[in-house]
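Below: a set of structures, written as structure tokens.
Every number here is computed from the coordinates shown, using simple stated rules; none is lab data. It should be emphasised that the depicted structure is a prediction, and the values quoted were computed from it without experimental measurement. Cβ atoms are built from the backbone, for glycine too; each structure is taken alone.
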Structure P
Amino acid sequence: MKTAVIGLGRLGTIHVNNLLNIRNIEVVAVCDSSIERSEKVAKQYQIPFYTDNINAILENEQIEAVVIVTSTSSHYEIITKAIDANKAIFVEKPLTIELETSKKILAHANEKNAFVQVGFMRRFDPDYAAAKKCIEEGQIGKPLYFKAISRDPDAPPNSFLARSGGIFIDFSIHDYDLARFLMNDDIISVASFGRNIKYPDLATIGDIDTGISYIEFAKGGCGDVESSRCALYGYDIRTEIVGSEGTIRIGSSKKNNVQLLNSKGNSSQIIPIFYERFEEAYKNEFDAFVQAVQNNEPSPVSIEDSIHALQVAHLAQQSFELGKKVSIGEGSVNV
């Protein structure tokens, strides 16, 4: 499947590298708003075509699929054009910042029978996939409580955060998606709180560095999601699901299972950054992408999945601003 990557920042370049090792995918073009960056990546990975013109990608009938890794604010325009150009689409999360634009994409994709997969990569992590299987097999009984911890070592630049939608939409959304995925249940209400404990200047762009969401599910379960950009020690992603007959825990901050014991104590290496923790997940989601497209299967992470997670993220933001619990059906965040 001849594929182009649009957007060559840190994650876009990681995706190029991963895609080159995916069976049945051939990276034939790269595109970035910086022609210098496009040229650099193309030469580094021996990709035959590079450009700073998205239309040059979309109008090329030889290109069958696009991987969109641009800023979220640009997603709507690019995805809409890619649908019209009859491309299979992989787009990084979130699909859009605003719910209404996500709904427009859904309607347009349905009208054109387009394939769109959204990049919630944690679903494809081997540990989370194994946990999902254990839950489906009934090994912990009925899932009752979902607990998630997501901690980054630091905050991205304010220039990025100012257009990201905020911590609940940009960061916590991964865990809102995992909650629905692992609990097999929809979130119906959220109570979110937070503040800036390390980066007070985030207040100038309406964001926070630490947030927590208490969530309630349609079938009676509940849970909490912690999101932090203050974990100086490293990248720390953990999840726990308490069931009626057992509990399952996923993840660790440890880079490996090696422990160093000496006169200074007991220590182990910490995962420093997100792409090391989810290296396999990023590869697996592209394996699933090409398989679904070539076998004419449904998207493994659909636009509807993305809309559900985005709806919860907006509820969380609304709850934070109002200082109270917000339920589906309140305000302007209904699917």
Structure Q
Amino acid sequence: MQTTYATNDIPAHQRRQYWQQVVSDTYFSLDLRFLGGHDFNGSLGAWSLGPLSVSRNMSDGLLYKRHERHLLNEREECFLITVPELAEIRFAQDGKEVLCRPGAFLIERSHLPYEFSHRDPSALWVLKVPSAVLKARISRPERLATLQFDCSRSVGALFVDTLRLAGERIEEMDEPARAMMGKHLIDLLAMAVESDERVLAGHSSSIRNAHLHRCEHFIRSKLDDMRLTPQMVADGCGISLRYLHQIFEGEGVTVSTYIRTERLLMCDAMLRDPQCRKSISEIAYHWGFGDQAQFSRNYRGRFGRTPSEARAASRMVQP
């Protein structure tokens, strides 16, 4: 589905109110402060890529504010991956501030207040990703907020080039192709993020976090194996079982809990995918759950609803 907005045909005195509504409908509830004169110009195109959406946002200077009151009725968290092309943008969240120039991209969380601004006319590519989709590919994505990543070279450049190309070609794609393109973009984003040394930073030493990073990758590659145990993870990563438990305890989680959570996230991603034709029991089995009743209990405990309710809700919001 494509949606296009522009201020060209909107009376000058109505443009600010119009743009406030456009931005809130496209992303989530925000307050806007217009930094230019009385005139304001903006255009925004938005397209769906399965559960993701991509938008091209061009406008005069603006300050976007996300307040605590905006979060009260928001149930599902999402992340915005923003790529500036014309002007420097300022982003502040959770006591941190970053200036992001063209040649980089940054990541924003919807479930924390923030400020986002650009004084000069700006052109932005924005990828909106539900938290559950991102967590199925990137461990603990909340630690990425306010970090900016290089997109002038290597995988970062490939991610942004693919994002731009998707925006240019999206009208030529059918729904299955769009959903597949969304998955490719998430894979490229994950590769770009995980190649950054700062992602290894955490509560422990750099060596311990390097082991943690490797263990997380090993676990995600073996989630479909019902035999996956902490001992298998330790053996596969060349560390002792005791040290493995110490690494995850430093992150406030047990190895078994981490494995179960990652499996639930992968199941949730498939339940939300309108192109997925597997039954709920097939999805559970595919991601290493041998007992569907246990899977349903674990899923409800994690997400607050049953797998069938999640699947039904996802299909209701499809165009």
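Each of P, Q could give helix-only ellipticity at 222 nm (-39500 (n - 2.57) for each DSSP H run of 4 or more, over all residues; to 500), but the derived value -10500 comes from P. For FRET efficiency 1/(1 + (r/R0)^6) of positions 129 and 265 (r between Cβ atoms, R0 = 25 Å, to 0.05), the highest value in the series P, Q is held by structure Q. Comparing distance in nm of label points 7 Å out along Cα→Cβ at positions 41 and 297 across structures P, Q, the highest value is found for Q. When relative contact order in percent (Cα under 8 Å, 6 or more apart) is computed for each of P, Q, the one that comes out at 19 is P.
Which structure, out of P, Q, was distance in nm of label points 7 Å out along Cα→Cβ at positions 33 and 137 derived from, given a value of 3.5? Attributed to the structure labelled Q. Here FRET efficiency 1/(1 + (r/R0)^6) of positions 9 and 281 (r between Cβ atoms, R0 = 35 Å, to 0.05) is compared for structures P, Q. The highest value is that of P.
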